[in-house]
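So, here's a batch of structures to check.
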Structure 1
């Protein structure tokens with residue numbers, strides 16, 4: 001992953017880690033359920049953003065390299081991975 005993107009993802013993950021600890025504290029303190037759910041949703045959204053950042057970097061590096069390369073098996077493997085990630089992301 002490109003250095004700047006990597007640092008951004010690391011920063012976001014540290015923030016998410018704090019949110020997770022906050023959710024644990026909210027549960028320990030019997031915080032109102034809807035408030036807990038909202039915090040969980042915000043954390044999930046933040047994780048989705050990190051996932052998007054990593055995927056974009058993967059597409060701009062690994063996928064492009066494989067598509068431009070001469071190894072048909074590698075192209076197929078990389079494109080299958082992208083399809084699998086997309087399928088997993090769309091499952092509810």
Structure 2
């Protein structure tokens with residue numbers, strides 16, 4: 001969906017909190033994730049769960065999970081799953 005809506009203001013960031021061995025992810029792990037899942041948006045490390053916990057309704061969200069944040073930093077969906085309709089509803093100018 002990122003490729004479809006990025007020109008309309010959609011920003012997507014993947015937070016990788018651990019590698020496949022449940023260790024903090026390295027830069028190489030991030031690159032593997034990007035290649036394996038053909039990700040075209042930014043992927044960053046969040047090994048201490050600092051950012052993930054800021055936007056979750058629990059201490060540690062189940063993974064994978066989506067957090068949908070509207071313009072103005074309003075949390076629309078926390079630690080859930082965002083549908084395409086949910087995303088369209090919060091695009092800037094809608």
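Coordinate-derived values only; no laboratory data. Just so it is clear, the structure is predicted and the values come from calculations on it, not from any experiment. Cβ atoms are built from the backbone, for glycine too; each structure is taken alone.
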If relative contact order in percent (Cα under 8 Å, 6 or more apart) is computed to be 30, which of 1, 2 is the source? 1
Identity of the structure behind -7000 (criterion: helix-only ellipticity at 222 nm (-39500 (n - 2.57) for each DSSP H run of 4 or more, over all residues; to 500), calculated), options 1, 2: 2
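Determine which structure produced the value 2.3 for distance in nm of label points 7 Å out along Cα→Cβ at positions 25 and 73, calculated from the coordinates; the candidates are 1, 2. Working shown, then result.
On the way: 1: 5.3; 2: 2.3.
Clearly, the read-out refers to 2.
1.4 is what came out when distance in nm of label points 7 Å out along Cα→Cβ at positions 9 and 65 was calculated for one structure; which of 1, 2 is it?
On the way: 1: 1.4; 2: 2.6.
That value comes from structure 1.
Who wins on FRET efficiency 1/(1 + (r/R0)^6) of positions 17 and 33 (r between Cβ atoms, R0 = 25 Å, to 0.05) among 1, 2, i.e. which is largest?
Numbers: 1: 0.65; 2: 1.00.
The maximum falls on structure 2.
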Tell me which structure, out of 1, 2, gives 15, 32, 29, 16, 7, 2 once P(r) over Cα pairs in 10 Å bins from 0, in percent is calculated. 1
